Every structure is written in structure tokens, then in C-alpha cells.
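Readers should treat all values here as calculations from the given coordinates under stated rules, not as data from a laboratory. Note that the structure is a prediction, hence the values are computed from the model and not measured. Cβ atoms are built from the backbone, for glycine too; each structure is taken alone.
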Structure P
Amino acid sequence: MKLRKVVQDPKVWVSVAPIFLCASIATAQVEDKVCQLCHAEVKADPAMPRAHASLGCTDCHMDLAAWDPEQESEHPEKLGPVPCAMCHASQAAELKSGVHRDCKGCHGAEHFALRRESLDAVSLRQQDSAACTKCHTPAGSEFESSVHHAALARGEADAPGCVQCHGAHDVLPASARASKVHPLNLPDTCERCHSSEDSNANHAPGGTRIEQYETGAHGQALRKDGLVVAATCASCHGGHSVLATKDPAAPTARRNVPQTCGQCHLGVLETYLDGVHGAAFHQGEVDVPVCTDCHSEHGVSSTDSRSSHVSPTLVAETCARCHGDEELAAKHGLKSGVNLSWGSSYHGIASALGAEGAANCASCHGFHAIFPSADARSSVNPANLESTCGSCHPNAGVAFARVPVHSTLDEASNPVPFWVKRIYTALVVGVIGAFVLFIVLDLYGRLRLRLGWGPRESEHVKRNEWPDEDALVGPGERFVRMNRHGRFQHAILVSSFLLLVLTGVPVFLHDMGFMRSLIDLEGGFALRSKLHRVGAVGLIALSAWHVLVFALSSGARRWVFGMFIRPRDVLEFVGEASFNLGLGRWLSRQIVLAPLLRRFPILAGLERPCRGRYGLVEKLEYLAVVWGNVVMITTGFILWRPAWFLDWTPAWTFDVCRVVHGFEATLAFLAIIIWHMYHVQMRPGSFLRNGVWFHGKMTREELRHHHPGEYLEILKQRRAARLGG
């Protein structure tokens, strides 16, 4: 023992340290063997990599170094505590701040502590988790049933153990702000493995799920607002017993989702279970929607968010996943096509064109407490419709509530609007087709004349008959075609019509994608509605003024009566088409047609008809305007104020008005841009040169060519006046 005392003397050690540095290790080994004569139980298995193998007994048992065998035959029975902090200062500091205090509880007795560096990552995590479960038995049992423990047992390198979530030495209670499992820190802890970047090397699911949570209502409430009651990963997936969603016992399993969400949203859970969806859920229906079907899983967002599945703009699409599925509807006896019928209604069209305040599925049927329409509690029960509609439409009465919302234009359920639509479709195709055909004939006639085929251009004002033409009509003279009052009415008509078309056609053709862009250019759907009504008021005022002038002015009445179509107008129109075809001589040789052509030679088309001031084209346009105004004003007024009419008319009246209003507007629009614009501005020879709409006058050449009958009447009147004078 004297050798021992010499080695342990600090003065001797400092003076001869360089010499005895290597010898000290051997000395420690000798000491250990001496100690093991009595303490054989601390001898570790030499095959096990001990953490303290290079230390001697006195390196830890410091009191043994002060023992003097000459004074005492035996060393003290109780030695001082093992001073781990002398070597492991940083770990001891972390341990002091945590809930644990004893190193041995996790690492075991210092004599048998293993060298951790010799263990691979999986073995190390397995060892740590096994050590934790010795004290935390309930949590350990839950962990052993989880997907994390299963991954650890499979040897996955990135599988988490207890230390990866709770920490090593600095383990704190979950209520502590600095704890890794505190609600405010838990997402960061989970996201160490469940990264927002998907990787084939990472077994933990992540990717967009993480981004959705972080930007969703729960993540924002936690991160931005600091609400510790906001749902975290553990709130839905559990803490230690994290199970796969396909596991029936998992909180995120489909049958458990309502109860999982109901832990925080208890009131919503109760209303959901009371409704039609909850009733089906109680009955075990597998197709019934649960919370995540409507609100999504990780990307739960507020209804104010445009990306939310239950936002006003997207809720209809969310409901349509089930209610738009024909197979699912047939299986559960649901009404099919409700999404399509809503989409073609005013509400659906308004929503598609950007009206955020437009009623959607939830506006009428409710959110969670949804009941069948036959249930007295349902907001769409006939007895409750008045108040339901009144939430958006003040003073909505019983008649207003009869406005169809889910009406489909099929023959079985809605035959009258269905056939009206069929008839109007055929009418639009037929009329516009006839317009196009006549334009093609007119263009062919001009080409025929240019190439010299068939009859030449007719000369109705012959020089030999009117040698005094220049004396009667000056070469630069202009004739009034449209007076100031007519131009004023035309301007109001054009302005109102254009405004109505620009704000109305997008509604009728709402399925075309670019119509939304047109509505946005008009300032949004709400402003569009106001502008459409401004155009309607302009058209109504013009019509009323026209009727008033007709009633008070005899000249106006003569003009209107002169616009009635007569048989000669039809004959001239057919003769014009025949002349453009250039088949007059061939037709004249047909024996079958001889009697008809002798009676009506104009039909042969040997020369162009001598049109007067107004031909069939102009008369048809005027009558079309009159007819269109009557139809558009009548149907538009019913659509504007349905409550004034549906109290005493059938419910399908509204649908008929929608069909007629849309198709009549389409017909008028196509007629204007195809028929009227061709005859006024697009004809070869006068392309974009007709300024009658602006100054109201025609030149002598224009009148002589386009309205030779009127021009001849002027010549006759002036010659008679000249001779009489």
C-alpha cells in the first residue's frame, strides 16, 4: 500500500507525471485487481465495452484515496457518491434543469455503464427506450404499440425513440415552455423526422402534409397566435401510441375522426351527430362524410381563406364530391345532379363569376346540423324557406321562396322550360343560319358581277329617262335617312343594348372560362348586376318613349305602319336572292315555273329589285327590335321581381323566363353582329364608311344604289314640282 500512497501523493505526481504517465494506467489496473479481491461483483464482462474501462476505482471513489491503511485496517464502509459531474459537466448541467436527477436511473451503475459510442444508432435508441420504460411503464406500453416502436424494431435508422422526442438529459414536463413536447414546440420536434421535403431515404411521411398544417388554421393559431389549445400533431395522432390510420384503433381512423375532432370542437360534434350525416354515421355507413372529408386533414383552414374547402367559393365543389357522384346518389337514394342544377341557377352562376356573397350549399342547408327537407328542423323545410331566403333577401315572402334553386331542364321533371329551350335553340340556329346563307348569297352575287357571270347590275335610274337628273338632284346633295330624334333613339338603343350584352351574356354563357375575366373587367359580379339594371332601365325608358311618341304623333304612327311587312317586300327579297344567284335565264326556261314567273316576274331575278326606302331587311330588323324589347323587358322584369309573379303563376314560370331571356338575348346579339352589321358596315363597297348613325344622311350615289325606288320617287316629285312651277 505504500506504493499506492506514493502514486496518490499530488506532489510526487506533479513532479514525475511525464515519467509515470504510462505507468499510471498499469498502476490503475493493479489497483482494480486489488479492489476486486473483495469487490468481485463489480467486475464486468470483458466482452462488454465498458464506458469507464480506462479508469481506476479511485478515479470515481475519491474517499478511497484518503484512506490510510496504517491507521485503519479496513476502508470506510460508506464511500462518497459517484461524482459524474466532474467528468460530465455539460450533461450534469442539463440534468439539473430537467425532471431527472440520477444518472444511474438511465445509464445503470457506473461499474457496468456501456460505451455508447460502440452502439449503432438503432441499438442506441432501443437501449434508451428500454431504459425509459423501466420507470414510465404506461407510456412504455403505449409506445410499444405505436408505429414508431415498430419502425425501431425493424431497424430503421430514422425511427425515433424516447430521447428523440423528450430529449436526453434536459427532459422537462410537457407543461414547461422549454420542453420539446410543449404544444408550442411539439410541431418542431415532430418535423425533425416528418420533414416538409419528401425524401425516399426518409421513412417518415411528410411533404405537403407539413406545409398544409403550418399554413392551416391549427398551425397558424399555434405559431402566429400562440394558442396552446390549438391542435398539434399529438392532439390528433396521439402522443406515445401513434398508430397508422388504417388501424381501427387509431384516433385518425375514419370511424374515430369525429370523436378525435370533437375533443376540441365538442359543440360542432353534437350538431353533426344530430344531423343527417351524423345519423348515417351512427348506423355505420362507410360513405358518410366525416370532418376530414369537408375540412381536409392537415390543411384545415378558416372559411375566410380562399383555399379552404369550406370557403364560400369552394364549398359547392366539396359537397359535390358526394352529391355529384351518380353512383353514390343511386346507392343512398340522394337526388342526382344537384350540383349541376345549382351551378346553372343564379346562385351558382354568381358564385362561378366571383360573387363571394352568393348563396352556396351551406347557406341554405346549414353547415353541421344538416337535416332532410322533410324534417321540421331543416332550414330548407317549406315552412322555413321564407326565413332562410330572408337571411340574404330582406322581405322575401312565400312567393319569393318558390323560386327554383335546384331546377333541371329535363323533360321528365320540368317539361315546359325543357321544350321552350328546345324550340328557342332551333329558332336561333334557323334564324342565324338563314342570315349567314343570305350573306353568302350576297357575297356570291358581288363576285358573280365582278366576274361577268349572268345578268349585269341593274340600272333603275336610266339616263335616257332622266336626262335632267343633275338638275333635279345636285351631285353633292345629301338626303336625310335618320332625323335627330331617330338618331337619339338609336344611340340610347345601342348604348343600352351593348351594356346589357356585356353584362348579360357572361351570365348566360358562364360555363366558358373567359367570361369570368370579362366580369372581372366590369368590376366584379355585384357591379355587373347594377350595370345590367342600368342598361335595362335605359331599354325600358326608350321603349316607353317610343310608345308615347307613337300615341301622340300621327307621323310616327304612319312611319310605324309603313314598317309592316307586305307581300311585295317578300317578293323583292326572293328576287334579290335570285338575282345574286344569276339563274334568271335558266329559271325562265323552266316550264313548271312559267305561270309563276309570268305573274311575278320579279322572282326570275333577271334584274335587281327596285327597293324603296325600307325593304324586308330593314322591316325585319325593326320588328325584331320591337319583339325583342317586349320579350326581354317582360322576362327580365319577372326575373328581377319574382315575388310579384310567382304568387299567382306556376313555379316553372321562372325557369321559362330564364331560358327565354338568355336565348332571346343571344339571338339579338348574333343578329346584330352578323346581320345588321353586315348590311350597315361590312358590305363590300361601303366597308366601315356608313356614317348614317352619326350624321343621319346619305349621299346621292348611296341612295341611288341602295334605295333606287326611294330615289326615283324623289326625282318624280321634284320633276313634277318643277314642271308645275
Structure Q
Amino acid sequence: MSQLFSLNSLVWLLPLPPLLGFALITLFINRSKRSSHRAALAGAGLSFLASMIVFIKAVTTHALAENPFGSAINWLPTGQTWLKIGVMIDPLTAVMLFFVAWTVLMIFIYSVGYHNFGQPVGAHDQPGLPPHGAEVKEHGKTHHVLSIEPLYSRFFALISLFAFAMYLLVVSDNLLTLYIGWEIMGLCSYLLIGFWYGKESARKAAIKAFITTRIGDVFMLLGLAALYSLTGTLSFKEILSNPQVLGLLSTSLSPVFGLSWAGLIGLLLFIGTIGKSAQFPLHVWLPDAMEGPTPVSAMIHAATMVSAGVYLVIRFFPLISAGWLPGDPLNPTMTIMAVIGAFTALFAATIAMTQNDIKRVLAYSTISQLGYMIAALGIGAYTAAVFHLVTHAFFKALLFLGSGSVIHGMEHGVLHTNEHIDPQDMRNMGGLRHKMPRTFWTYLAGALALSGFPLITAGFWSKDEILSGAFNSSNMIVFITLAAAALLTAFYSARQLSMVFLGEPRTEAAKHASETKPVMTSPLIILAFFAITLGWAGIPHEFPLLGKLSPAWFQEFIGQMLQTEQVSEGHSLIPLITSLMVSLGGLALGWLVYKGIRSAQQLDPMEKAFGFVFRIFQKKYGFDEMYEFLFIRPAHWLAEKLSYQIIDLTLIDGTLHGIALLGVKIGKLLRFGFDLPVVNGIGDSVSSGTKGAGGLLRKMQNGKIQHYMGLAVVFIVVITLIVVYFLHAF
């Protein structure tokens, strides 16, 4: 009992070290760079240790899903009852803690090197920007580049708060504190995407991310409110593990569309995921998030933010799928998830294979892989979706941190040669495998995992399970779409490897690129280890040959979470052959197409072959321009014409000016009708009367004794006559 109590206490304390680091940096030690990153690292390290202790305890606990450990406290009074908040560790929380703890710690360690050792001292203050103090023209405006010095502590404070929010979200046992962590992450993403606020593009990207994700958050809040109104609780356990509650929520709202309360609430929560996890059509913010520092990109794409969106759907899968049976096409929420996820996976992959910025390729890749997870949940492949969420976190964190290492290596070459090129443009690279060997081999591991390279990468096992689930669900449209997306994923991975690392250097900067310091490459090595080996924990029993030797630990551990039947994710030859063909075929095709690039100015072979179609993909189907035309410009027009000129100037200012004018007129009326004749008149009359009486009395006091005696005689006579009159009268 005492051990359980101490473990529950540890879970409560788990999110606090990064929050304490944020407070220390913000309030006390922000003037010291070394103290700032030490506080941030200490916070991340303590949470990492606590997470590993909790994870080990979780995986060694029998029937953890039935008896999760944690505790709750009364927080807000609600009449006769209390709204409770608490923490809970079940199989899903345990695996989330595992990848969040590892990726966050690696990103924090990498960040120290990214800001301190990525460039020679006195060179660029910001990655990709001219030295401090230089004037830069952007969109016709001139601004001065900011120094990194005053921003260093701010970065580690905000990234610590970001980590706290994700830990809070993961260990929460209820939707309320999950939503608090969710919104804190939204704030941190806004502040960190716009971290280089001297750049107009960074400021706009931050606003774009904040506004776009808020659209989904509004719908999520509506779902949260509806859920509380119907059930009177926000506790996961009371909602998802109570057959009576699920039965109540399964009540049909629309016999025509088959929509229940569970389906409607699940749909509202899923819209929150669409915004947070950048699914179509709210995908537009995530590529622009690359304006932030590279560790921020890794945090958003792997450790926090977008993973939180998928986690929400996974957590509420029992609610979303209530009343659904495998192969049932009539559940609207599950169908919408499958369609949006599959479409997003293919849609984003087509854009990724045309981008030239090394980080934007990975950004669209993230959107595509998140679509994979959502599609898996839509067809009922629950454990496959969770498995891919975990493996993706490791290899995508590896790829983003690796891209930052590449960019720093290129910037070293730019500084050495004074060549005016974009160090993030892959067309300016080439041959970096010789210049940056540690970065190359680790990046290769991440790219192969992303491509689903057979047998030896984690990405193969998780992606193959999703394809098997789609095939076994008899949803051939989703299966074909995801297979096509996997083919393109392998293709753009080979394209990126070829353009960045293979061949010969295409610029002088690439010839003089240098490997980054061990503080940056060591996290890459650790993440590469997981990108290769993590999939072995989830080799299914049904897999040919290897399945006989596999304990299928991951499937059994996460499978505890579901009390109802889900899609069988067993293997057959068709999805297995498909996985092998799309992975190996895409990698081979990408290498064949891009191995012959010799010059940075050379036309992209795909553009040369496909021309107009390639340019459509490269322009991202024009969605940014379309949203600009349909929403942003009308919003600006309404803000200017309707809100400012009509409502603000005419209605509000007009009303206030009218009230002011009326007050002036009433004041004038009171002045001439009451103030002057009554108030001033009475006052003036009293003063003039007093003055006249004083003048009269003054004349009587002339100093002549005979005058005084005469007046005395007169007063005596008058008084005598009055007295005599009154005596005779009475």
C-alpha cells in the first residue's frame, strides 16, 4: 500500500519539474545562459527518470487496463458533488510516457548544442539569418536581425513549459486537465514558432498556427461541454469503462444518418484533432511552423503537439466506436475518420515529394503519417495506430534534429565561403555523407524507418500493421490509398537522401560543410537506435516466420485497452507483399530519379517529366492562396469595413459622440434655464442685498454724537408708541 501511495505521488509530481524549470528561468536566472539551459535540462531529466520508473512499474503490472494506478482529488464544487481531477497510468499512458520522455530529453540536450555550438562564435546569431545588427529586407520592409543572447533563456523557458503541458496532458485522468495541457501547448507553439520575431514570416506563421488550431479547439470544447452535460463527469474511467454511460451515449440522434450522441461527441473531439494534428483541411499551419528553431519543429512534430491530437482520438476510441462493428460502413464518425485520414496521407505525400526545403519535406511527411494513424483508427486498427504513433515519434524526432544538424553544417560552409545561398534548400547540398558522417548514418536510419524499409526498421512493422488492418477490414479504397501514400513516402525519402547526402557537392558551401558537435549528434544516435529496434516489440504472431519467435508484446499490452472487438491486424500475403513493394520500389525509384543531379540550378527531374502536375503539387494545390482568397481577405475586409468603419466608427463612436453632444446640450439648457437665473440669481441677490444693507448702515455710522442722539430719541419714541399700542390692544 505504501509503495502504491508513493507511486501515485510520483505520477502527480511527474509534470512538475519542467514547470519549475520554466518558473526559475523566467523569474530568477534568465540573465544566465548556462543556468537557463541547466534548469531546463534538470527539469526534463527529472521527468524522464520519473517516467521510466512509472513505465517499468506499468509494464510489470498484471491487467493494468482493468486496474490502472493513480488517484483523484476534489477540485471544483458542483452543487452536491465535486468535479474531480487526477492522474492515471494505464497501458496507453505508459507507452505515451515512454516516447514523450525520451524524445523530450533528446530534444533538450540537442537544443544546448543547437544554440551554442552549431556555428562559430560571432557568426550568425540566428540559424539561416545574417549576423546580428544586419539590415534585412523582407516583403519590402527593412528590419534588423535580433541577437540570440536575450532570446536564449526565453527559448529554454518556453520549451520547458511546452514539455510540462504534454506531460500534464498524458497523465491526466480527465478531459478538463487534458484540455488545459492542450491549450498551454497551443500557446507555447505560438510563442516558439514565432520565436525569431524579427522575421515577418515567423510572426505570420505563429499567428497562422494559433488561429488555425483554435478552430478545432472550439469544436473540441463543445464536445467536452456536451459530454459533461450528458454524463456529469469528465473522467476517462467513468465515461469509457462504464457500460451504462456508453449505452446512454449510444442513443441515436438521427436514424437516417445513424448518428448517436457518442458519434456526435466523438466527431466534435475529432475536429479538435484535425486542428491539432494538422489533418485536411486544417493542415495549412504545420508546414509554416518550420519558421521556428529546429528543436521546436521536433517538439511539435514528434514529442508533443501533433501527437496530442492523435492521442485524444486514441483515448476516446471506445466512445467514438461505440456501437460500431468491424466492416460496418454506416458509422459516420468512423467513416469520416477513415476518409480524412487516408486522403490526408496521400494528399500530403504528393506535396512532400516536390518541396525543396529540407524541413518542409519533413513537415508534409508528418501530416501524411498522422493521416496514416487517423485512417487506422477509422477502420478499427487500434493497436496499429498506437504502434505507429510511438515509432513515428522516434524517427520523426530523429529526422528533424538531423535536418537541424544538416542546416548547421551548411551554415558553416556558407560562413566559410560567403556564398549567398539558402542553407535549408536541398538543391544547394549534395555529398554531405562525407562531410557529416554521423549525421548521415543516423539520418539514413530515420529515413529508412519513415519509408518502412522491411524488417530492420520500426516504421516497417507499424506501417505494415496499418496496411494489414485496412486489407482485413475489406476497405479496399483505404488500403489502396494508404499503399499509394507509402509508395510516395519511400520515394520522397530517397529523393531527400539523394539530394542532401549522396552524389557530389553542388555548391561551395556544401563542399565546406562540417559535422556538428557531439552534443547534437549524440541524441541522433540514441533516437536512431529506437528508430531501428523499437518495431521488434510489435512483431505480430501472424507474421510469417518471425511471428513464431515474437512475443507480440506491444499488441498484447495495448490490446488491454479495448473491451470490444476490433479489426484483426493479422497478416496475409497481399498486404505484406504490398508493404515490401511500395517501400523498396519507392526507395529504388527515388534514388534512380535523383541520383543524377549535378547542379543546384538543374531542373527537378520530376518537374521535367510531369511539368504542370508537379507544379500543382509544389504549390500545395493552392490551398494557402485559396484560404487567403476565401477567408483571410474577407475577414480583413469585414474587420476594416464592417467592424471598424461601420461598427466601431459609426455605431460605437457615433453613439458615444451622440451621448457626448446630448450631454453638452443638456448642460447648456440647465445653465441658462436653472443655473444662471436660480443658482446664480439667488446668490447674486443675496450678495447685492447684503452689500446694499451694509452701505445703508455705513451711512448711519458717521461719527457725529448729535446724530447718534437724534436717532436714539427717534427709536425710543417709536418703541414707546409700539408698546402703548399693544397694551391698549390687549
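Say we calculate distance in nm of label points 7 Å out along Cα→Cβ at positions 186 and 282 for every structure; which of P, Q gives the highest result?
Structure P gives the largest value of distance in nm of label points 7 Å out along Cα→Cβ at positions 186 and 282 among P, Q.
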- Task: For the read-out distance in nm of label points 7 Å out along Cα→Cβ at positions 450 and 554, a value of 1.8 was computed from one structure; give its label from P, Q.
- Result: Q
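Can you say which of P, Q returns 10.2 when distance in nm of label points 7 Å out along Cα→Cβ at positions 618 and 698 is computed? Can you show the working numbers first?
Values: P: 0.5; Q: 10.2.
It was calculated from structure Q.
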- Supply the structure label, taken from P, Q, corresponding to Rg and Dmax of the Cα atoms in Å, for residues 442-537 alone with the calculated value 24.1, 66. P
- Out of P, Q, choose the structure whose coordinates give Rg/Rh (Cα atoms, Kirkwood Rh) equal to 1.32 when calculated. P
- Could you tell me which structure in P, Q was used to calculate distance in nm of label points 7 Å out along Cα→Cβ at positions 178 and 234 as 1.8? P
- Which one of P, Q has FRET efficiency 1/(1 + (r/R0)^6) of positions 34 and 394 (r between Cβ atoms, R0 = 25 Å, to 0.05), as calculated from the coordinates, equal to 0.30? Q
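Looking at structures P, Q, which one was helix-only ellipticity at 222 nm (-39500 (n - 2.57) for each DSSP H run of 4 or more, over all residues; to 500) calculated from, given that it came out as -16000? Mind showing how you got there, number by number?
Numbers: P: -16000; Q: -21500.
Source structure for this number: P.
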